[in-house]
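Scrolling down, you'll hit the structures one after another.
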Structure P
Amino acid sequence: MMDNIPPRVQNQIAQFQQLTQQIQMVTTQKIQLEAQVRELDRTLQELEKTAEDSAVFRNVGSLLIQVKDKAALVNELKEQKESSDVRIKTLERQDKHLRERHKSLQDQITQALQMPEAAAAKPEAE
């Protein structure tokens with residue numbers, strides 16, 4: 001099948017497949033970050049509900065370590081959330097760009113693969 005496809009179109013198909021994989025990777029990263037942001041939101045909400053004198057613990061590996069400064073922990077979690085939000089926006093822009101390139105390549109490949117059929121259907125003028 002690939003023998004009768006011009007090398008340029010074969011290269012476009014390979015690029016198309018790579019873009020497909022990149023889109024999947026970006027989408028996966030975005031989903032993971034969105035889950036992380038939701039978890040950070042829930043954590044911050046729970047911290048806001050706790051009394052100032054309540055014991056607060058942080059998960060470090062397989063240990064729970066008591067946190068002495070709740071306010072510092074809240075600030076750190078908010079910074080993590082902001083950082084994750086920025087990364088999500090970056091991934092969204094990257095995803096948009098990749099999908100546009102993907103669509104463009106798809107159109108080019110479709111057009112290139114239909115051209116031989118159109119040429120074969122038209123009798124050549126002599």
Structure Q
Amino acid sequence: MENKENKIENKYGIEYTKQGDYYMPNLVLEKEKIILNKYGKMRLKFLKENRKAEYTIMFMNGTLNKHLKEIQETAEKRIDIIIEQLKQQNNITEEVKNTDQLYWVSMMNNLKNTVEEIILNELIYV
């Protein structure tokens with residue numbers, strides 16, 4: 001149980017608690033809970049392994065979670081946009097889906113793989 005008299009605030013706004021003869025700062029990192037999807041996890045891994053300085057700076061500034069969330073959202077939006085564009089360019093319509101399902105599935109898988117490569121090169125591995 002802490003007494004109010006144990007806390008002092010300095011001009012920087014840091015609270016201290018007296019423990020024995022010493023005043024210890026009450027330092028707590030705010031943790032933002034986010035759920036990382038495939039692209040967030042891939043970006044995190046890339047930063048940890050290849051951009052250690054950027055990773056450390058973002059982690060220390062508390063901007064890492066915001067960055068990963070932004071990458072995830074951007075990747076998901078870009079995937080939807082690019083897939084629609086490629087479907088139009090290749091004339092992959094609902095009519096094709098109804099008439100030749102195997103062709104439609106193979107083309108959609110091809111488009112998905114193409115889009116994934118684009119996203120990885122544009123957003124994740126940069």
Structure R
Amino acid sequence: MDFKKLNLLLISCSGASNTGCYADRAVRELAESGQAEMVCLPKVAIGDQKLIEKLQTSDKQIVVVDGCPLNCAQKIMNDHGLKDFIHINVTQFGIKKGETPLTPEKLQQVIDFIKSIHSATHIS
């Protein structure tokens with residue numbers, strides 16, 4: 001597995017459904033491996049100004065990963081004036097809410113896509 005440090009701040013849905021689990025697990029795996037930094041979505045939701053300022057001024061690419069078409073994470077970000085981020089939804093990988101069980105292969109698809117965002121936005 002490639003453990004290259006990614007210039008990404010990751011924020012994920014952690015909803016109760018299988019799709020929320022996919023979003024959360026993908027982001028956590030990248031953060032726990034040291035490849036990216038995970039940001040606490042609930043702190044954004046409660047209006048934590050220190051965190052919101054960090055997100056507004058960061059030189060890292062922010063990636064918001066939602067689990068279902070409600071796009072709660074994206075809405076929370078937008079509600080707090082944060083709009084400069086890449087948004088993905090795990091349903092774009094054929095993951096269906098309430099149907100697709102969590103598998104290592106499907107999870108890796110999501111992780112690889114997030115890594116590709118770094119590659120596409122990284123300036124050497």
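Every read-out reported here was derived from the displayed coordinates using simple, explicitly stated rules and does not represent laboratory data. Fair warning: this is a prediction, and the values are worked out from it, not measured in the lab.
Given a computed value of -28000 for helix-only ellipticity at 222 nm (-39500 (n - 2.57) for each DSSP H run of 4 or more, over all residues; to 500), which structure among P, Q, R does it belong to? So the calculation was done on P.
Among the shown structures P, Q, R, from which was the value 1.31 of Rg/Rh (Cα atoms, Kirkwood Rh) calculated? Here the read-out was taken from Q. Given that relative contact order in percent (Cα under 8 Å, 6 or more apart), derived from a single structure, equals 20, which label among P, Q, R identifies that structure? Attributed to the structure labelled Q.
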